[in-house]
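> Before anything else, here is the set of structures, which you'll find just below.
Every read-out reported here was derived from the displayed coordinates using simple, explicitly stated rules and does not represent laboratory data. Everything numeric here is computed off the predicted structure, so don't read it as measured data. Cβ atoms are built from the backbone, for glycine too; each structure is taken alone.
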Structure P
Amino acid sequence: MKVLVLMGSDSDLPVMKKAGETLKKFGVPYKMTVASAHRTPERVTALVKKSEAAGCGVFIAAAGMAAHLAGAVAAQTTKPVIGVPLNSSLDGLDALLATAQMPPGVPVAAVAVDGAANAAHLAVQILAVSDKDLAAKLRAHKKEMSEAVLKKAAAVEAA
């Protein structure tokens, strides 16, 4: 497993499935589970330690409201942590601020509210720094995105 995807509740799964789909598209092994920074802190700690020992390179942590999960993970690892703030209250602004406003020395990368797919893309980019095959898959993906936009531009211009 290269990426551990944590979410604070199973109600977050509809959003976080996008992270799993993206990781699967790039062939990145991952595990997805539920752990709460507040209700199961011991589980969070155990999952981080076990995942690091198993070779996990990046953690993705999603939570709404106070959104402490990503910070709780970042406090226990030197691996990159990507926080996905979830829109469960205040249009996700509370979660976004809680994810982004970490103390010095305990960084968490924050993506957009409900930005699970981008969290997975960022995880892939981080892993691709030391994986040439993964880097090639990313280049191919970016080329596909560019071609799709150019095709749409041509269709608009032709209309």
Structure Q
Amino acid sequence: MIAVVQRVDRASVEVEDPPYRAEIAAGLLVLLGVEDGDTETEADRMTGRIARLRIFRDDEGRMNRSVTDVAGDVLVVSQFTLAADTARGNRPSFVRAAEPVRAEALYERVMDGLRNEHGITTAGGRFGAMMKVALINDGPVTIILRSGDSER
């Protein structure tokens, strides 16, 4: 599982057909890619890492607070292209991406965990849809999390 986490002043996602829009105020935009072989355990771990990631400024200006500490929102957008393999040629391969039914279940699990286990106001895109994502990156601060990375 791969998450590109961006600290934002605001973010939104739109789908044209059928019409849909979700937006958040200050918090995190998470682009989430689910890879073949990812499990519920990895989704739960990723959920905790997102909720606890200390990338918001404290009173002294240091990145020392999490999205929960600052009562921020989270917008999670599924993005299978994060699993792209670009090792050969110029056209990416997506064979590492999880099959859609499995990927959607784990994507929903991450969002549910942020809401229900961490109490974070969470919005999402539409799984599998063509989406337009807009954001005002704060910093800019962009962090890449991988489910195989160790926590220290």
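> 22 is what came out when relative contact order in percent (Cα under 8 Å, 6 or more apart) was calculated for one structure; which of P, Q is it?
P
> On to the next question. Can you spot which of P, Q the value 3.7 was calculated from, given it is distance in nm of label points 7 Å out along Cα→Cβ at positions 65 and 97?
Q
> I have 1.02 for Cα Rg over 2.2 N^0.38 Å, calculated from one of the structures P, Q. Which structure is it?
Going through each structure in turn, the value belongs to Q.
> Taking -6500 as the value of helix-only ellipticity at 222 nm (-39500 (n - 2.57) for each DSSP H run of 4 or more, over all residues; to 500) derived from one of the structures shown (P, Q), identify that structure.
Derived from the structure labelled Q.
> Moving to a separate point now. Looking just at distance in nm of label points 7 Å out along Cα→Cβ at positions 41 and 113, which of the labels P, Q belongs to the structure with the highest value?
Greatest value across P, Q: structure P.
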